[in-house]
1. Identify the structure, out of P, Q, R, from whose coordinates relative contact order in percent (Cα under 8 Å, 6 or more apart) was calculated to give 17.
2. Quick check on the output: 0.95 is Rg/Rh (Cα atoms, Kirkwood Rh), for residues 205-300 alone, derived from one of P, Q, R. Which one produced it?
3. When FRET efficiency 1/(1 + (r/R0)^6) of positions 149 and 181 (r between Cβ atoms, R0 = 25 Å, to 0.05) is calculated for each of the structures P, Q, R, which structure yields the highest value?
4. If distance in nm of label points 7 Å out along Cα→Cβ at positions 245 and 285 comes out at 2.4 when worked out from the coordinates, which of P, Q, R was used?
5. Tell me which structure, out of P, Q, R, gives 5.1 once distance in nm of label points 7 Å out along Cα→Cβ at positions 173 and 309 is calculated.
Structure P
Amino acid sequence: MTSDIALPFDLVPVAEWMQAEGLGQGEITDVRQLAGGTQNILVKFDYAGQSMVLRRPPAVPRPGNNETMMREARVLSALSGHDVPHPGVIASCADESVIGACFYLMEPISGFNPVNGLPELHASDANMRKAMGYAYVDGAAALGKVDYIEAGLSDFGRPENYLQRQVGRWRKQLEGYRSLENWPGPQSLPYVERIADYLQANCPASFVPGIIHGDYVIGNVMFCNDSPALAAIVDWELATIGDPLIDLAWIIATWRGSGGPDLPVLIVEPWDGFPRAEELIERYSRNSDRDLSNINWYIVLACYKLAIILEGTFARACAGKAPMETGRLLHDTTVKLFERAVFWINR
């Protein structure tokens, strides 16, 4: 075992588990931690002549983390053979005793995330960036085409009344933040009731169920180093079965220049050349047979849902359970998302 870094778990049991699973023999070498802290932990290493990435919950898993990890592995495995860029799963381990949490092994992705900066090839070519935007929305369209039943995910979510459940689900989540000390409450947020009333009054009557990534923002995709193509969609923690148009709406809700105030997060530079929101919607419609006649409603829902998720970090920061600097940034983002929702209501 060769490693010069301190990990919050021991890799020796991982090597023993891999050997027992028939994944080869030998030592784990060239260990490198890709992410850590309070987020999911990613560790890249070589074993038996193959590079792989181990993904597990934080060092101190929160309730539900292990179940979420296994759901991620399951949906990624189900996407094998489908035209959806994603990390390939090598194996998964539901036995928490191996390293103190469930984990899975996946193939490493060669690429970059644009929020962390564009390579010179992409930064110097506006046409390249336009193609990147189209590749990004094509990924959502491709995922929406997958037959989740044929993929073995018939029990992966509850698509019945999925859209009708959304407002109540997220309104309850927002109200739940009241238990966190010093949070100023929903009254500190603009348009909350107006948005909820709009969503309830205009909910589409039906939809065709499919796989949803659940957090399809530009920070959760990787692009190829040598082209505008999508290398992989990552971070599948919120994946479920519901209405795939949510993923398209998530793109528009977080897209720069898509209406209302721009967000202080997920910033990509240079931005010129990337398609406009309307061009992304049109691109999706050409690659999907889904009904986009109510797309404004979906965008409002995406703004509402994401805003409430982000406000949770601010509420925890008010109670001293998260960094206040991060909390304020995400609270500002929440306010702007609600303002953006009203833009799309009025559009």
Structure Q
Amino acid sequence: MAPTTIEELTPDPPIRCRDYIIGCVGAGFIMADVQIAAYRKAGFKIGAIASRTESHAKQVAERWNIERVYAGPSELIQDPGVEIVDLAFPPDQQPELVRLALKQKHVRGILAQKPLAMNFALARALVHEAAQTDKAISVNQNMRYDQSMRVLKQVLVRGDLGQPVMATIDMRAIPHWQPFLAEYERLTLLNMSIHHLDVLRFLFGEPTEIFTSTRADPRTPFSHQDGICVSTLNFENGVLAVSLEDVWSGPKEKDFDSDIYIKWRVEGTEGVAQGTIGWPDYPDGSPSTFRLNSRRTTEGKWIEPTWQTRWFSDAFAGVMEQLQYAIKNGTEPVLSLADNLKTMALVEAGYVSIKERRAVRLSEFLTDINR
């Protein structure tokens, strides 16, 4: 076979639908600097914004020329002109807002932030309540729309790597923890590892078990149990995967040259793919990278397709687009609520593994999904 070229791979999905008016709930960094930026670039319609602090919402509205500003989330959700409720709110408060949106006849769709809830039981209850309505609901698992992850998925489906054998995601990066996280007992696994656990499901299907080991991050000043996490996953198809989230990353000070990155690698019987995630250097930003060497499609030589788009913020357009497309066609969103419940089960299994110091089979949770 001829070597693979970038023209045969699609790092970004097409924008097929821009029909529905979005109401943005939240005016923090992820909404103001990332999601709205992606929506404006994609040509989506933003009709209103609200936050816990009205003055903050007004500032973001002025910055992005959003017409309507509400005193709080409830007022926005009840605005008959809002067709999609886009939530970027703390996970302990999000279920209440989802439930309010489910009651509004004018709301066609809901985009919830990840994590959907604080634990699997709360997420499961929310999924069951949503199933009784006609709303299209997605969870913002945006790493699935990172360009390198999308291309890797295409390569896996096409068979360039043969049978996948082993996968690793290695994060050595320091997140800017939101202040509300200091009040939670759960930190990295629920709020950062969830990206990697979800994308591993996206790439390889359902894991059968997870073993998670953790320690506190010496730098994070507030109390927490799961600062630095290492999770080992076994999949139904035989893949062994390791997800490592090191949010400490060694000394971090003015004159210390830290080596900050997120790297991934997948090995298969017919080839190897590897790359980086272009998030840790935000806001300067850089595209994620991808390298492929396959006996089947690259003649045993490395190729490195490139692109200019980035995870932050370009990938967020794909998340909103798949929801709008599902609403228009009356189909289930790609990032469906039911699918995300399996990611929440994986996170919950990780916490059980930490507590009980054992590998936890996902069947312990997945059999409970229909309860």
Structure R
Amino acid sequence: MKRALCLEFGLVRSTYRFTVAALIAISTLACQINLRGQDFPNSSDHPLLKRVKGSEIFFSSKSEFDRLKLALSKLEWSGAEMALKPYESTTVEGQRLTNYYMIPEGISVFEAFRSYEQELKEQGFEILFSGQGDEVETPSYGNQIAQEILKMTGTYGTPEEKAQWPFQQNDEKTASYIAARKRDESGETYASLYIVANTHQNWLGKLPVGRTLVRLDVCEVKPREQRMEFVTSEKMAGEISLNGRIALYGILFDFNSSKIQTASAATLNEIAKLLQEKPELQILVVGHTDAVGSFDFNKKLSQERADSVKTALVERGVLANRLFPVGVSFAAPVATNKTEEGRAQNRRVELVDLAAGKF
């Protein structure tokens, strides 16, 4: 058995004698309890990839539909231009799992890197790009793998940002990166790994300084389920009359952007129709986000999205002085932000009757 890799589950063949099988089962179960009892709640390994033996998942997130960017060439920093030089990358979309692992003491970044490379190959993955230190990025210029590729741009305002922090503050000379792809009859699966040494003593109260940390992302490519909800102007009028507000899910934006997608036109047309039919109505256009990222980032994003909706409605003939855009970040959720389903419900635009209020 390779030193750094361990299959965390197994079947005991029925041909074994019962006493041997029982001993193996008990030993395996004990190993699993020891490892998984420390894992982040409701987390698990991806079924295609084993973890390094003895590792612990200290944070995990899942999404039914998300995107994953992978570097396919070195990220080189131009000192003259104070910017990254052009580099190769690809972005895929589908079901995504992100796990953050703490590797056992004594296993270096390089050993973990080589172990994961071998594991990926054994599981049928093609290595698209990999390397360590200045083979993958220019050291001392802002951890570009973390920021540019993995979008770790926060501080530590949320649990995931806290998990990301050691990856943003690592020694890039030893950090390692792998991008890989598997193709078979079931489709395409992409994986990336960023492996670093922790530089923060007892970060999160449990990550020792110098300990090898791994961020694993796996994206199973699949088409997005169409979730557009068409609401007529009549229904909008009824909801607003009854409750003073209506939540709309038919306005979609590009990822981390205020650009409205073309599929949102039907809903925007109905809002414009509502305001034409109700000339006395003045509305707050309220942008809401989920809790992924910092509050301040989402506050700015939700305000810009509300502004974009106002602009789109003015372009449809609505008077600007009847529309009051407001961004509230994730301050008013309608569901839990701990699940993708809940986060999807929280990403919305609401129309709120200004009534006799003043803005």
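1. On the way: P: 17; Q: 20; R: 13.
Of the structures listed, the value fits P.
2. Working: P: 0.95; Q: 1.05; R: 1.16.
Label of the source structure: P.
3. Values: P: 0.05; Q: 0.50; R: 0.95.
The maximum falls on structure R.
4. Details: P: 1.2; Q: 2.4; R: 1.8.
Only one of P, Q, R returns 2.4 for distance in nm of label points 7 Å out along Cα→Cβ at positions 245 and 285, namely Q.
5. Values: P: 0.6; Q: 1.8; R: 5.1.
Clearly, the read-out refers to R.
A short reminder: the numbers here are calculations on the coordinates, not readings from a lab. As the structure is a computational prediction, the values presented were derived from the model and not from experiment. Cβ atoms are built from the backbone, for glycine too; each structure is taken alone.
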